[in-house]
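Several structures are given next for inspection.
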Structure 1
């Protein structure tokens, strides 16, 4: 056997690295979740197990029926024990429980060290030990990574929370993954969901996404590496990803990239949705190299980009982009396309103070550019056909210097482009 798919892990700054840290309610009404407490429920130093057996014993005892479904972390030490996380699946007595698999190898185990329950202290542990179908809850606080980490399994989820699991954090109440010069690599398998966290670092990328389709929601990413990227996909996922209500930034005046999709032989699969995000103080917000398959941008804000808002290059017959109700404030070239055979829909957006708002490398390719506001740009379009129903009026941002891109009283764009300040 192995750890179960429905396991829920707990990480908090007041936990301990040696704790069990996970629970699944396999005996409702009997099983007790001991992972949501700082200290372990039981700590033993006399664990024993016969070779090839799943029965774990302790002469001094202390096991209870409520521990079924909890995880015991068996630590390095003792004789013949394999350090790791094991689920308690059966209670037989105060001195004996059965585990999901044998914890020993090479001979009978004696003098084992282990803790039942208690929260863990670092999300690194979940990344290295979680299995497919597991969820990890991370409480508000700062978590300093000690190395670059790769998810051991695909199809896992991380949820940040505030003071309780049902309280969604915003702003600086979201737990902080302080990566420093390290980064996180995702598994090349199926979906990964990351929600309600902040990530800072200075590596070439903060997340290296190796082919998995991911959802990032209510997250903040800050990369201070001038040549770095916040999220970097270097292999084509079979599915697209959703990036929603997230903030991407670098150091003011620097030029990291928010999201980069590409690499040698890379072909982007699936449909990509970017919604309610805030990209600022970057080189480019999104760069795609390969064969884009349906990129949709809805109600995002882009500010102070030294290069561009969105650029992509593809082989023949790449698909176009849908760009609806976004706000762009300052960039060299807001929207750059080197696609072949594309149809791009640009509707209801605001472009303010770009050198060139929309650029295509081929003259009069298929664009639909309607109901946008082009204000104070060096040029509105290059090699694109501009429809007649666009306007050129001051959008009247409330305070763009302070990142308040609400439309003030009298703005011609109220209820057209982004009219709210998101919780990023």
Structure 2
């Protein structure tokens, strides 16, 4: 087959984009205009007469910090406390309803955001668009203590009297630039506004497609305060978040006449719109034994096809002092079992050595093919990964489940004794495949979860 370069196609007609006449963003407020301390927030889009596209929609959250167990007492200027990991960490359970049918539920979403932000965001995205989500990657020791807030260390050059007025300035390896940046935004009870793109939250919204005639509702449940706030252990009083405003911004679309005619013809003819997308849910184990030995955590049993799992071991979160991302380096061997089959075929072993760690980090880079993408990457260098050890398990290659029987996922590991006898827990983020169908035949669309 012969290919003619574009420059020689002198008779080619230019392409014309059949764009919309109007594409305006409309704001829909939450049912409680000022949620304040409300644990649950609901936003409903009831305008069914126009076209919209949830791929381009986003949530806008306006909030400020206050002292815990008070109505609205501001935290003093300079107190070392802020959100733990961007605005998404504020919500643990997120539900998307279409036509009052639940199409997607996200459990422990604040844990999922730890994984997604570190693995999905490139450095460029994190430093630009990510800051609009109040996302600033934690660095150094991931802490909030005094040493974590100091960018540089200095000291005398040596003991030579001739160098008495000379000092050496070095970067502080413990410096947590992410905590410092988030604290600067929220300091002194400042009102902060951040956004959450719906496509980054719900897999359903990751499908770039217009829809019409559907009532849409989003339900948000706050995560526990120890999970979304991080403070210096020397700060005696805890904090809380006052949400002053929460709204949904979604496109209101008026296509041009040709496109609108085609869309309405399809809708009137009973078109069926199929959606297939990945959905993310996280799970937390009960506290593990502090002694060395083998451990098996049964994560879940579900009917949906499981595609991927991410596993990390951390200290059990009990207070706002705890670092949410810092993992425990106490795993000797690790594997997951899906319906009794072990992944990977040779389990992760020697994880207390450089050899085992390098292999596990390489497998993490294979997720989304980031290890072969020279133009992008993940948020974690190898050295950073050693303090945020997220283990990746690709479960997409599995026998077809013709019987549609439930799938069972387990995490099996050999652990060292917990250093200092600290309580610890498994955190598992599971990626599953979900299908949704919207049938436009009849007076109202009918939504079916496949």
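A short reminder: the numbers here are calculations on the coordinates, not readings from a lab. This one's a predicted model, so the numbers in the text were calculated from it and none came from an experiment. Cβ atoms are built from the backbone, for glycine too; each structure is taken alone.
Suppose relative contact order in percent (Cα under 8 Å, 6 or more apart) works out to 9; of 1, 2, which structure was it derived from? Considering all the candidates, the number was obtained from 1.
Here helix-only ellipticity at 222 nm (-39500 (n - 2.57) for each DSSP H run of 4 or more, over all residues; to 500) was calculated and came to -500; which of the structures 1, 2 was it taken from? Structure 1 accounts for this read-out. Please state which of the structures 1, 2 yields 6.4 when mean count of other Cβ atoms within 10 Å over residues 8-15 is computed from it. Corresponding structure: 2. Taking mean count of other Cβ atoms within 10 Å over residues 192-199 as the criterion, the top-ranked structure out of 1, 2 is 1, with the highest value. Using Cα Rg over 2.2 N^0.38 Å as the calculated read-out, with 1.16 as its value, let me know the right label among 1, 2. For Cα Rg over 2.2 N^0.38 Å, the value 1.16 is produced by structure 1.
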